[in-house]
Structure I
Amino acid sequence: MLADLTAGAVEDAEARASERPYAVVEAAALAQPPARDALAALAPAERVKIIAEVKRASPSRGDLAAIPDPALQARLYQEGGAAAISVLTEGRRFKGSLADLEAVRAAVDLPVLRKDFIAGEYQVLEARASGADLVLLIVAALEQDVLRRLHALVLELGMTPLVETHSAAEVDRAADVGARLIGVNARDLSTFELDRDLFARLSERIPPGAIKVAESAVLSPEDVAHYRSGGADVVLVGEALVTSDPVSTLRSFLEAGL
């Protein structure tokens, strides 16, 4: 499934590139104001930090929420205490877009993550051109030389890579490219099976100094507390926020992550 999702995202990016050439997107990326400092925003603290996600649907859960106004959703996340905002820009299965990212960027002061299946330089440039401060790089979807090259480009453009892993070997690969923001996704993107205890098993393998992000399987304050006890500095939350009152839910999650 991950290979199919990545292939579809690359195909869609190629279609966009035929209408908006690489050089145009590169110029737009370089013309953006400096990216926000995501590492400072997500730095370890006495209380867990939360990346709140604008997410309409997923392959595993189907439709979650219409979210007609991503900017409003983002402002509610900011009000609720989120440290950063993730925006799904994949259109086929997650029903997101770069327009969502641009709307969120214009609405809030927080760092904004482009969450997509990134496999090429064009997609990284699109992220910066649309105002992203962070870019998701999924280790399982990328050969090591590609991961290293894209990681370097994200940094060169002033953004922060969130390098997502799902195994000890992938954590080692993230460390090898010098990742300072490392996520562990409880959901296996090849099978979509969940393992909520995976984060705790891999947490100690993440290099000292890197910020540890727990992803997926967060539906309650107890889930946040579980990840916090396993060493999470940051928890990424999507479904629980788009299917409830985001402000009160965020606040309860933050209280649980002391």
Structure II
Amino acid sequence: MSGWYTKSFGDDYLIVYKHRDMQGAYEEVRRMMEWLELAEGSDVLDLCCGMGRHSMALTDFGFHVTGVDLSEVLLAEARRLDAKEEVVWVRGDMRQVPLEGPFDAVVNLFTSFGYFDEDAEHERVLGEIRRMLREGGKFIIDFLNPDYVCRHLVPHSVRMEDGLQIEETRRIENGYVCKTIVLQEAGSEDKRIYEEKVKLIDLESFRGMLERSGLTVDAVYGGYDASGYSAAESKRMIFVGRRGEALE
């Protein structure tokens, strides 16, 4: 396993994305859970849970939550933050989830999709989401809006965080939005370099993958406020749906 994500989701990730807070995750979850209409006590899988912000917010709404992620570093941080040990944390690849389920809902949040070079790999993930869902189970896939990203891309930015210079360079390349992150300690010549890459999947292509994977789309939102999706205006492309019929 040699994708960019095996290197980038490590200790430095916790510094680069330090600004993402629990309150923001709580508000995002509160709005999205209204779409799923889940009963208290429902079993929810947070696929690609990262450091667990959304997983722990989900427990606050009375759900039984399992968080799966590939990164041992992010899972260790999630366990540290989960002082009450309310979430079940599992290390696993989203293309081959080491669980049987079933779950009442699977959520994949904050652009934790589109990481691979081949669409067949993306469809494997969607197939796993379907497999994890019980009959009638619901899903949310919270993805970026590729049109918005292309029009509002900030090519270059530099900031300081705890004495560390974080330089980020962004570009569109071969159908992916790519980011190079260079970290440099104050007064040091040494640099640590990371890459991130997410495929720009448009609405119809995404719908096609979902359909082929046996997932039925009930709504597509353009933001956490449940606004309708607009390619020109929306910041997000959020799919809400349910487990459909198995395809032959």
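Computing volume of the Cα convex hull per residue in Å³ across structures I, II gives 108 for structure I. Taking helix-only ellipticity at 222 nm (-39500 (n - 2.57) for each DSSP H run of 4 or more, over all residues; to 500) from the coordinates of each of I, II, which one would give -12500? Clearly, the read-out refers to I. When distance in nm of label points 7 Å out along Cα→Cβ at positions 134 and 150 is computed for each of I, II, which one produces 4.2? Among I, II, the structure yielding 4.2 for distance in nm of label points 7 Å out along Cα→Cβ at positions 134 and 150 is II.
From I, II, which structure was mean count of other Cβ atoms within 10 Å over residues 110-117 = 27.4 calculated on? Derived from I, not from the others. Ranked by mean count of other Cβ atoms within 10 Å over residues 62-69, which of I, II sits at the highest value? Sorting by mean count of other Cβ atoms within 10 Å over residues 62-69 in descending order puts II first. Looking at relative contact order in percent (Cα under 8 Å, 6 or more apart) for structures I, II, the greatest value goes to I.
Calculated for structures I, II, distance in nm of label points 7 Å out along Cα→Cβ at positions 6 and 30 is largest in II. Each of I, II could give distance in nm of label points 7 Å out along Cα→Cβ at positions 102 and 190, but the derived value 5.2 comes from II.
Each of structures I, II was scored by distance in nm of label points 7 Å out along Cα→Cβ at positions 86 and 238; the highest score is held by II. When distance in nm of label points 7 Å out along Cα→Cβ at positions 182 and 206 is computed across structures I, II, the figure 3.2 traces back to II.
All of the numbers you see were taken from the coordinates with simple rules; none came from a lab. Fair warning: this is a prediction, and the values are worked out from it, not measured in the lab. Cβ atoms are built from the backbone, for glycine too; each structure is taken alone.
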